[in-house]
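Structures are listed in the sections that come next.
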Structure 1
Amino acid sequence: MNTPSNKKQKKEACYQALKAEIVTGRLKPGTTLTEMEFMEKFSIGRTPLREIFLRIQQDGLIIRRPRGGTVIAPLDINSFMYTMETRMPLELFAGELACKRITTDQLNGLKTQLKNLEKLAYTASAGYRFARLEIQFHTAIYQATQNPELATLLGLLHDKCARVWYCLTTPGDDVFFGINDLHALMDTLFEKDIPLMKKIIKRHLNGFIIEVGKRINT
C-alpha cells in the first residue's frame with residue numbers, strides 16, 4: 001500500500017541515492033540534471049522530485065537556475081577550506097561525545113564496516129561502493145554522539161569535503177585515505193580515550209587537507 005509513510009520513506013531513499021551519486025563523483029560537476037530522467041530512474045513523481053532537488057540545493061550540491069536547468073555545483077577549493085575549518089572543532093566535539101556515549105552495538109557495527117571498507121579498498125572497480133560505505137562509516141560515528149543535530153550538520157560538512165576528494169580521484173588513484181587513523185579511532189572508542197581521540201582526529205583531517213592539495217596540484 002502506498003501510504004504517506006511509505007511515500008516519505010521512498011522520497012528519503014531517493015534523496016540519499018541522488019546525493020550519494022553527487023558526493024561520490026558519479027555525477028560530475030557541471031552535469032545537467034533533467035527531471036524526466038530522474039523521475040523514471042527513481043519511479044517518482046515530479047513534485048517529490050522537485051522537493052528532493054530543493055533539499056540537495058540547500059546542501060550546496062546543485063544549482064537551480066530559473067529556466068536555466070539544474071546542474072551539479074562546481075568544485076570550489078576556497079569553500080572546501082572554509083568547510084574544513086568549520087568541521088575541525090565539530091569533529092573534535094563529536095569524537096568526545098562518541099567516546100562517552102557510543103553503545104556496544106554501535107562499536108560492533110563500526111568494526112564490521114571498517115573490515116568491509118578495507119576489503120573494498122583493494123578490490124578493483126569498487127570505487128563507488130567503497131565511497132558509499134566510507135560515507136556510511138562516518139555517519140555511524142556521528143550518530144554515536146547521540147546528538148542528531150550535530151550528526152546531521154557533520155554529515156553535510158563531511159559530504160561536501162568527500163565530494164572534492166572523489167571528484168579529484170582518477171582511475172588508478174588510491175581512494176582509501178587514512179586507514180591507520182580509522183583503526184586508531186576505533187581503538188580510542190573502545191578505550192574511551194578522549195585526548196588520544198582528539199589527537200588522531202586532528203592528524204587525520206590535517207592529512208586529508210594535504211592530500212587534497214596534492215591532487216589539486218597534479
Structure 2
Amino acid sequence: MTSQLLGALDAADRQTIIDSCDEVPLSLGDVLIEAQTVPKFVYFPLRGVVSTIARYRDGRTIEMATVGNEGCTGIGIISGGEHELAVQLVQSEGEALALRLPDLKRLMTELPSFKEVLTNYLQAYIYQILVSGACNGRHGLNERLARWLLQMQDRSGRQKLVMTQEILAEMLGVRRQSVTLAAGALQEAGLVSYRRGTIEVLNREGLEAASCECYAMVRTAYERFLPQKM
C-alpha cells in the first residue's frame with residue numbers, strides 16, 4: 001500500500017518526501033511517541049493503524065483518533081508546536097515511512113505543497129476528533145463499534161483485524177461485557193465474524209448501514225481535504 005496523504009502531492013514532490021524517509025515496521029502495541037515529548041520521527045503509515053489515545057491517572061485509556069495511510073503522526077509539530085500532544089500507539093501492525101523531525105521541518109519550508117497538504121490533513125484530523133467526541137455522546141455502542149471497525153479496515157487495508165475485547169473496550173471507553181454484547185449483535189446479523197481475537201468484516205455494505213452517520217462524515221471530510229493526485 002501507499003500513503004494516501006502523500007498521494008495528495010504531485011509525483012515529484014511525493015518522491016522527494018519518500019526519498020527522505022525510511023520504511024519501518026509497525027508492531028502491535030508499540031508506543032511510537034509519548035505525550036508531551038519531542039518525537040524523533042513523524043510516521044506516515046502505509047499499512048497498519050496508529051491510535052491517538054488519552055491515558056488517565058488510573059491507567060485507563062480511551063481512543064481520540066486513528067491514523068492510517070490517510071495521515072501521519074506528529075500533529076503537535078505540524079500545528080507549530082515542539083511536542084507531540086498525545087500518546088501514539090500501534091493498534092494494527094504494518095509498515096510506515098519514518099521521516100526525521102529535522103527533515104520534516106526542512107521539507108515543510110522547501111516544499112510549500114507539502115506544508116499545504118499537512119495543513120489540510122490537520123483540519124481533517126481535528127474534524128475527526130470533533131466528530132468522535134460527538135459520536136460518543138450521541139450514538140449507541142453497536143453503531144459506534146460498526147463505525148470503529150470500518151475506520152480500522154479503511155486505515156489498515158485488511159479484511160481481518162487482530163483485536164481483543166480488552167483493546168476494543170479500552171478504545172471505545174466501555175466495559176468488556178458491553179463490547180461482547182455489541183460484537184455479538186454484529187456477528188449475529190452476519191456483518192462480522194469474531195473469534196480468537198480476530199474480527200473479520202463479512203458484509204462491508206451491511207456494516208456501513210449499521211454504523212452511525214459519523215463514519216461517512218469523517219470519510220467525506222478526508223476526501224475533501226486530501227484529494228488524490230496519484
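What follows is calculated from the coordinates using simple rules that are stated; it is not laboratory data. Just so you know, these numbers come straight off a predicted model, no measurement behind them. Cβ atoms are built from the backbone, for glycine too; each structure is taken alone.
Below are the figures for this structure:
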read-out	value
Identity of the structure behind 17.8 (criterion: mean count of other Cβ atoms within 10 Å over residues 138-145, calculated), options 1, 2	2
Value 13.6, calculated as mean count of other Cβ atoms within 10 Å over residues 74-81, assigned to which of 1, 2	1
Structure responsible for -14000, with helix-only ellipticity at 222 nm (-39500 (n - 2.57) for each DSSP H run of 4 or more, over all residues; to 500) calculated and labels 1, 2 on offer	2
Comparison of 1, 2 by FRET efficiency 1/(1 + (r/R0)^6) of positions 26 and 106 (r between Cβ atoms, R0 = 30 Å, to 0.05) - largest value held by	2
